[in-house]
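Structures incoming, each one as structure tokens.
No lab work stands behind these numbers, since they all come straight from the coordinates. Note that the structure is predicted; figures quoted are calculated from it, not measured. Cβ atoms are built from the backbone, for glycine too; each structure is taken alone.
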Structure P
Amino acid sequence: MSELTPFLFDGLPVRGMLVRLTDAWQEVLQRRQELGPFPPEVRVLLGEMTAAAVLMQANIKFNGALVIQVFGDGPVRLAVAEVQPDLAFRATAKVVGEVPPGARLEALLNVHGQGRCAITLDPQDKLPGQQPYQGVVPLHGDQREPLQQVAQVLEHYMLQSEQLDTRLVLAANDEIAAGLLIQRLPMQGSGNLAARRNEDDIGLSEAYNRIAMLAATLTRDELLTLPGEQMLHRLFWQEQVTGFAPRVPRFACRCSSERVRGMLRTLGREESDSLIAERGLVEVGCDFCGLHYRFDAVDVGEMFTPQPNQPPASQGVQ
């Protein structure tokens, strides 16, 4: 069963989370079979992104969708992982060229240095005029060196946008997508002498650095194969760690017939009518879950017929 386990290091402003997506991740890949399976390198990329997105959503406790998008100029044009507040997630990618065997992030998305990573926070209950928050970072570090892994990109993002030291370890295969997050918490409290705060901060920085270095020793195989409790004991047996009740991430897609109808109304009747004339129906497939939505001429006619108290379809959907 898929599981996310939060934990704290007693007496230290350091928190951690461990996620292992099993059945839920396998469902993502199984649903993709009908559309054509992704190359192995893309499955690893998406698995790592999905594990990271679940960790980040659980970490910030945001009441809305958290979306990680990586896009660029390689054979993978776009990869997306989206997680809701209840840890329901979905993921997909757009592959436009041949993927080299064993390719990592640079060869997949950043061939000519144009790759970007966007983190979007889309609130569930938007106020009028409120837009989603989005932060974008390039797929290279401060020294313009390419970031070779999804974990490095997201660590760079967290440091740049949130000023939070974060260590991520990610791994994925066709059975499991897993991740470990270690993060230093902001200092709390006020009223102490500046010198004392500085001394405390140095000591706590050393504690975080020690824990982050221990986390970095975790290998890909260990992350994918070791049970969570055994993994944490192996890494942090000298630390006092308090675990909390696990949560259960799951696969879920937000597509629906009504959402597709809204998209078609936005495109306009002329576009739908041309598809009816050419193919006899309008068919839209969901890249996330593989479902197909089909609409015939009668459906399209009803779609663009104004209902009582409803504006004409030509005005579009707001």
Structure Q
Amino acid sequence: MGGTHAFKTDARNENIKIYVNGDIVPRDQAKVSVFDSGFLLGDGMWESFRLHNGKLAFVKEHMQRLHENAKGLDIDLEMSDQEIVDAIYATTRANHMETDVHIRLVVTRGLKATPFQNPRVNVGGPTLVIIPEYKVVADSAAPLTLYTVYVRRGQPDVLDPKLHPLSKLNCVLASIQVNNAGADEGLMLDPHGFVAACNSTSFFIVRQGEVWTSTGKYCLHGITRHNIIQLCKENGIDVYEKDFSLVEVYSADESFVTGTFGGVKPVSQVDGRIIGTGEAGPVTQRLESLYADLLERECA
């Protein structure tokens, strides 16, 4: 597996314990019903967390994003913030985990009486699953290659791009096109043809010392994205959230992507065009360092 989520294989993940609706069970016993809304319809949401030095990084921001999605999908979590955070920590403690851990929290609308889309046929409460894995970025210094895909980030009245739905079919289709093109990740445009984001990360370019990213209208509320924007503002780096086109990407001096798992990763080329020197540029390297320092302060 390549790209922003490429990770080093860790044998410990074969024996991890997973949280399923209050029970922490071995991996091979972690199961949900075929009548679960997530399995039948992709009706649910997800959130990612990073455990660093025994602490969940930026947990307040991740929980806020989880609540936004729960409200948007009208799913009652039936647990307080503290109860959810406690469940995550209980799961990592059960696995004796301290650092280099990526956590996927999945919430579905729960069981259905019959396979049908309307929530009126749901019975009981939501399904909550917590999957923690040992994950270290593989060859983190290697720049990424991107390929612009035909699948676009949608309008909010079709499927709001601010949501984290379990159904990621648009990003799956983007990934298929990327795989066939031999690239690492897909660059996605917004409905107007401007650059929006990648299929699983936020996208940035650097032009004449200025950092540009999309307006944010057609991408997730990226927490690492927000942190990078704030780090730019706090450290005298001009940063702009704006519309820009692929022509401006191709002629950029530098490019990088951001995400919870990979942090900041440089981009070497887009659609076969070499970006800058093809290596991590000075602004990208500075932001990598600033973000690493921020993570250490957050999880001191």
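Results, tabulated for the structure shown:
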read-out: Distance in nm of label points 7 Å out along Cα→Cβ at positions 260 and 284 derived as 2.4 - corresponding label from P, Q; value: Q
read-out: Structure from which -8500 was derived, helix-only ellipticity at 222 nm (-39500 (n - 2.57) for each DSSP H run of 4 or more, over all residues; to 500), options P, Q; value: Q
read-out: Per FRET efficiency 1/(1 + (r/R0)^6) of positions 28 and 148 (r between Cβ atoms, R0 = 41 Å, to 0.05), the highest-valued of structures P, Q; value: P
read-out: Per relative contact order in percent (Cα under 8 Å, 6 or more apart), the highest-valued of structures P, Q; value: P
read-out: For Rg/Rh (Cα atoms, Kirkwood Rh) computed as 1.04, the structure of P, Q it came from; value: P
read-out: Structure responsible for 4.3, with distance in nm of label points 7 Å out along Cα→Cβ at positions 100 and 244 calculated and labels P, Q on offer; value: P
read-out: Kirkwood radius over Cα pairs in Å, for residues 124-211 alone - structure with the largest value, from P, Q; value: P
